[in-house]
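Pasting the structures here.
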Structure I
Amino acid sequence: MWGPGNNQLAIGNRQSAIYAAAAVLSLLGLADAIYLTVEHVTGQSVRCTIIAGCSEVLSSSYAVVAGIPLAMVGAAAYFSVFSLAILAAFGYRVAGSLLTPLIIAMFLVSLWLIYLQAFVIHAFCQFCLFSAAITSVLFVVVLVARRVKSV
């Protein structure tokens, strides 16, 4: 029998799938951020293979905030997104509510960092751009999840 309960179940299943996708995406961002953090902490120079500019970006004053590598902050953010997305996928509504402002903040920071690369540092880092792309996709995924929730 089809009824309002089945529609709610279908919406819940779609939301779970969307949050699971967000969790997978966040793992890509987490891997990128951990790589950059390890390279920063060990003093290694990151080599760009697609575009030139990683060294300029990652050695700039903007790569560290209060003595903490920005990549480490990104790793913590991506881990938080992963954790909240998994909880939201399993139906914890509070996790989905917390996920939205976190990803919005990450998206805004990504926009700021792209601005810095383009207009202040005058160089781009492929790993940083990859992170910004992941964050942008996560932003869209969260918007979709909210839209599915309101349907």
Structure II
Amino acid sequence: MPTIKKPEIKMPEIKMPNVKMPEINTDVTKAVKDIAAVAKDATYVVIGAGVLGFQQAQVQRQELMKRLAEPKAGLEDRVTAARSDLSGALHTVDVTVEGLMERFEEIIERLEAAVAPLEDRLPTQARDLAKQAHVQAKEARSQLRSRMPTAAA
């Protein structure tokens, strides 16, 4: 029987491109600590503004008490002026606190928008922790808003 010679087939050489994967920082602890630090600082700013407003109201109250203690004529005029001053001071405090709360909310929204893409890349457990942190932060903000005194109260 005759032998059949098989042709040799050479496979072409294929070179794969050298693709470098970008490094993804998976240091979740640092990211969470940074987020917590920013939220903590923003909370301190809002609380500090509230304390300053309260102190300003106390100073004006003391000035009112001094004016009322003076035994001069025109008590009704002084009471009216004091009420007007106090009302103006409370309005100023309310406007300042509302402005600070709006800024605080803007900072938090920007922070959450910047961190959201990073959270999607986190492992499931870390992503769940980040979601819990968001829920707790929203609850803390709503509690803070509900405890803020207003001139209407």
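Every number in this text was worked out from the coordinates using simple rules, so none of it is lab data. Note that the structure is a prediction, hence the values are computed from the model and not measured. Cβ atoms are built from the backbone, for glycine too; each structure is taken alone.
Observations
- FRET efficiency 1/(1 + (r/R0)^6) of positions 62 and 126 (r between Cβ atoms, R0 = 41 Å, to 0.05) - highest-scoring structure of I, II: I
- Structures I, II, by mean projected area of the Cα convex hull in nm²: label with the highest value: II
- Comparison of I, II by relative contact order in percent (Cα under 8 Å, 6 or more apart) - largest value held by: I
- Parent structure of the calculated result 17, 46, 26, 10, 1, given that P(r) over Cα pairs in 10 Å bins from 0, in percent, for residues 54-141 alone is the read-out and I, II the choices: I
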